[in-house]
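No value in this document is a laboratory result; all are computed from the given coordinates. This is a predicted model, so every value here is computed, not measured. Cβ atoms are built from the backbone, for glycine too; each structure is taken alone.
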Structure P
Amino acid sequence: MFSKILIANRGEIACRVIKSARRLGIGTVAVHSEADADALHVRMADERVPIGPAPATQSYLAIDKIVAACRQTGAEAVHPGYGFLSENRAFRDALDAAGIAFMGPPANAIAAMGDKIESKKLAQAARVSSVPGHLDALADAEAAVRVSREIGYPVMLKASAGGGGKGMRIARDDTQAREGFTSATNEAVSSFGDARVFVEKYIEEPRHIEIQILADRHGTCLYLGERECSIQRRHQKVIEEAPSPFLDPETRRAMGEQAVALAEAVGYESAGTVEFIVDKDKNFYFLEMNTRLQVEHPVTEEITGLDLVEWMIRVAAGEALPFGQDDISLDGWAIEARVYAEDPVRGFLPSTGRLVRYRPPAENDTVRVDTGVDEGGEISMFYDPMVAKLITKGPDRASAIAAMRTALDAFHIRGIGHNIPFLAALMAHPRFVEGRLSTGFIAEEFPDGFDGADLPAATGKRLIAFAAALAMRGAIRDRMISGQLPGHHPSVPRDWVVRVDRTNHPVHIHTVDTGFEVTMAGETLSVIGEWALGATVIEAFIGGERMAIQVDYDGIGYRLTHAGAVMTAQVISPRAADLADLMPVRIPPDMSKYLLSPMPGLLVSLSVDIGAPVEAGQPLAVVEAMKMENILRAERRGVVRAVLAEPGSSLTVDQQILEFE
């Protein structure tokens, strides 16, 4: 067994590897860029080595710096995590040349399976069912159009070295093929240092189901069940679960055996994943093989009881797997939700900044949190926007979903935009609960984007009652403090108005031994529970229902968050409510004559100049944030009056880029 390993990665996966290594008694070395000097994975490791500036191409993708860090610290092996150099044959070759073990497959397997073009050719040669496509790298945008026409729209343009949703675009016509080729190529170079892009047929209404494999160097190769990864946005997985609610035992076995056969054909060892597209009739087609640990590996760990990182370490050390295929059983159900630094109500645009408040739910037998940040940390524009992975487990799918909904309610993040409200909305969506999934789920169910979860009437009443109870508890505390002063004997009013969206809800509050009773519109709801004033996450029984509610205090009001829905409530006197009705509504300024940056990021390019006429839908600028390119388009016809930001500029949210006449 190794005595010291280096983790050639950052964030939550680096922290995840450190935890398993620590449990095995293995020392750890963290590498870090200048932006990550005080990151959580750096503080968790036994040793740290700086490897360069913030851009990944100058740090986490710099092979010579990683190898030098191994030599400097005496690390005997490297775990690559996912992304960055995890599927880079040159990295494996460099480690081999330096006598450093690599926790992953041999170089030939990385070359064969890590390259999407070559892996599809191998799959076809092995008679593995594959998606129709053109498996040669495209020379330019016009070649992308020509090949796309031959295959027939819609098509998928994909970076050969891609993964994690980077370098992927759907094209439904020639214009999208040209633009998709350019964006996919740029993302491929930025994220993987490999510009090759190919094209294949895009199968409508597919499920994305993948098989986890584990192999040693002694001839044993096993499949560890499947993961359903169909809930995706822009080809980036959002929710994963194991097992799939769609597969039957026969299909699971057929997919598993095919995945193992493909792995054995290239002499695979370590953990890996074979991804398939599955149609409505359970026909499955090989998509790609990831020769690394997947982001969503925890759900497999939860239902198999296996620590995949531990076994990657043991296999790299030469150990044989002590169990066989018949020993693998699936116990219960696990769901993973990816918590991202992004703003769902602004089109899921990336969000950067400091984590002013970061309080994940408590871990226990049903809740697991894999994270690479902590309170006070910085979410940078340079790397992937993932903040954490929230994993819940239950004896069946319904209980795993219920646990996830409760855990999301308790996940408190402030200082950045995040997608927890959207994740909560997904968990409550009837189609998701029924298991009727496809990779088009989000686009189909949220065609106009996400503007907040719906607030059922009954839940709205409970939140109003809760706001009134919060105000009453605060008033009682004030009375107790004032009552300690001579001559002060204040009374607490029982009649209030809870004002929500300029609508007044008169309430009467009665104090009981364990809480309050709130009466409104002839209905009385109890609010039972103990909480500290100023608490940011409060659990209480409201109207007999147990609820976890996040509370942001704002003077005389509260911003209450529950199940992805947000209610802003002011608790005021009846007289104050009458006066509030007389206040005018503030009209926001007209910013329609400006092109604004919808996210913090780098202005990569501008396609217009002063005096240029523009048409609605015309591309105007490209902004890069967190390794993804975003094309900004004109909303209406106009003429450029002024250029307010130059390519290469770092942009803030809503920063003006162009002004129109």
Structure Q
Amino acid sequence: MNKVKPWEFINENGEFELENPEKNSYLYFPIANEAGIMSSITPTLNGDIKSSQNTFLLLPVSAEDLHNTRSARNFWINIKERGVWSVSGNSPTQVGYTFQENSPESVKLQAGFLWHKIIRENKDLGIRAEVLNFAPVDNHKVELMKVSITNIGEDTKIIIPTAAIPIYGRSADNLRDHRHVTSLLHRIKTTDYGVVVKPTLSFDERGHKTNNVIYSVLGAEGNGDNPIGFFPEVEEFIGEGGNLECPEAVFLNKEPYCKSGDMLEGYEAIGAIRFKDVELSAGETKTFIIMMAINEDGDEKENEVLINKYGSQEKFDKALNECKVYWQNKLSKPEFKTGDDKFDKWMKWINLQPILRRIYGCSFLPHHDYGRGGRGWRDLWQDCLALLMMEPDEVRKLLYNNYAGVRIDGSNATIIGSKPGEFIADRNNIARIWMDHGAWPFLTTKLYLDLSGDLNFLLEEQEYFKDRLASRCTDFDENWTIEEGNKLKTIDGKNYKGTILEHILIQHLTPFFNVGMHNNIRLEGADWNDGLDMAPEKGESVAFTALYGSNLIEFAKLLRELKESNSIYEIELVEEMLLLLDSLNTPVNYDSVEEKVNLLKKYFNSCKSKVSGKKLRFQLMI
């Protein structure tokens, strides 16, 4: 086997290239935009495209699927009198080239922020393909792909081009739950430019509901001309005995059986798009544009907008340039200058990581198959730490919104919506609590306050999250119903608001009293405890006991600064909190685990369903 060459930067913008990328197993690249398209792509154009757990355009993949599945972005050319060739390398002959010493095929990967190009060349066939993928920086959930075919031989070639991109078009749940039934729900339509799938219903954990999401694979020639026909059903495209790496429609050069305006029902769908035959002279290039889109609003006219905006080589290149400029500007802060030029360029990619985490959450890349999507509680706050360096103007609002996820018992919501400050009740009422969660909001807020001096932020009032879980997720509030919504209410039915300062105190005082037999803060649940026997019941954390204590010391310093710099001598807290401020009421023995735990139970009972809404004033004695 040829020795694998390392990747290397090719310019000052952090763009890089890698020879023979297919020799690097499990390699993939993110393609995304802030509108919500989330893709992964490999050197063989495998990977997936989605906008949420319930809206996958391509078949969902984890790391092992990258080499197991034949479902990929593919583009075929049938070269008359020469044979069939895949620009992605996904054909029986080409797969074997990886292990040949003197392979006729060479592959190079080039990539930047956030675009991905594969250059594949076959010297025996005298053909080269460049495939470039990216997501435009606008409000469209679409991945764009440009395929450029060049005749590098000396003779004229006639090629028959066919794009072939399977359309999964449903929730990731349906991989093993009603896979066949959900294919029966597919309603497939061909348009002037592609294949459109709109299932009648969605079958997932949300229930059986009317579907509005439209999944599309559209294609146009580089000059804007539309295709000549389609093979929109997988089984007809691959034929009997065929598969996605050896499809009958391509290998036997079958005529497309669908034209624009055809309707089909109840099949696994594929964006198999046939373009007219192309005669390529020596050195000539022909370009094709593919659009892979998810429209969650069910807007039938969206595809026309995409064609008008991106449906030619000129329009594609314009959008690509806008993408490059956008991400270069966004990642220009902070800038690193050291004695190591390669390290400085690599750090540009580190700047991208918190942005990718905001877009992808914890679940939507092949090695990040954690849960059902979205970010976790820690992620919200740790991402803000990065934004303080990169986009500080947005941080105050984000911090404020995030505090709406705190419960009055000191725990927090664990299902986080896509909108800022959106927190959702767990429909399964699964009790989840991570003992460290209360520490991170203060750490992030303190950095914001240190950088901005905006101490008045502590006095902003925010709501609390409420669902059926109570007493730090050890109990249920039987009085709560989902119709009441996810906001803590007062006994007279109003949404209760407390200061950010109050939220922080509750997040620290409830763990202080929530101790185990050794008088350290109970471990409860946490990602690193899952494999430890009895950890949730008997575990304690010395490390986080120390961190919470350190936070309280730093919090006291902020209160002193608030008093001295802003002339704030009193603060208001909800009256139920007086129980937690035991030294102002009925002190308990902090060396007694029993006394501390019993006090916490009294507090939990006082605010299990609602709070009084009354506030008490406390002097700052610092």
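Between structures P, Q, where is mean count of other Cβ atoms within 10 Å over residues 292-299 highest?
Details: P: 25.6; Q: 18.8.
Structure P gives the largest value of mean count of other Cβ atoms within 10 Å over residues 292-299 among P, Q.
The value 6.5 for distance in nm of label points 7 Å out along Cα→Cβ at positions 68 and 492 was derived from one model only; which of P, Q is it? It would help to have the intermediate numbers written out before the result.
Details: P: 6.5; Q: 6.0.
This figure was derived from P.
Looking at structures P, Q, which one was mean count of other Cβ atoms within 10 Å over residues 180-187 calculated from, given that it came out as 17.0?
Details: P: 22.6; Q: 17.0.
The read-out was computed on structure Q.
To which of P, Q does the computed value 27.1, 92 (Rg and Dmax of the Cα atoms in Å) belong?
Details: P: 27.1, 92; Q: 28.7, 94.
It traces back to P.
When Cα extents along the principal axes in Å, for residues 76-307 alone is computed for each of P, Q, which one produces 49, 46, 32? Display every interim value, and only then the final one.
Details: P: 49, 46, 32; Q: 57, 41, 34.
Corresponding structure: P.
Any idea which of P, Q comes out highest on distance in nm of label points 7 Å out along Cα→Cβ at positions 364 and 436?
Greatest value across P, Q: structure P.
Of the structures labelled P, Q, one was used to calculate distance in nm of label points 7 Å out along Cα→Cβ at positions 108 and 276, giving 3.3. Name it. Working shown, then result.
Working: P: 2.7; Q: 3.3.
For distance in nm of label points 7 Å out along Cα→Cβ at positions 108 and 276, the value 3.3 is produced by structure Q.
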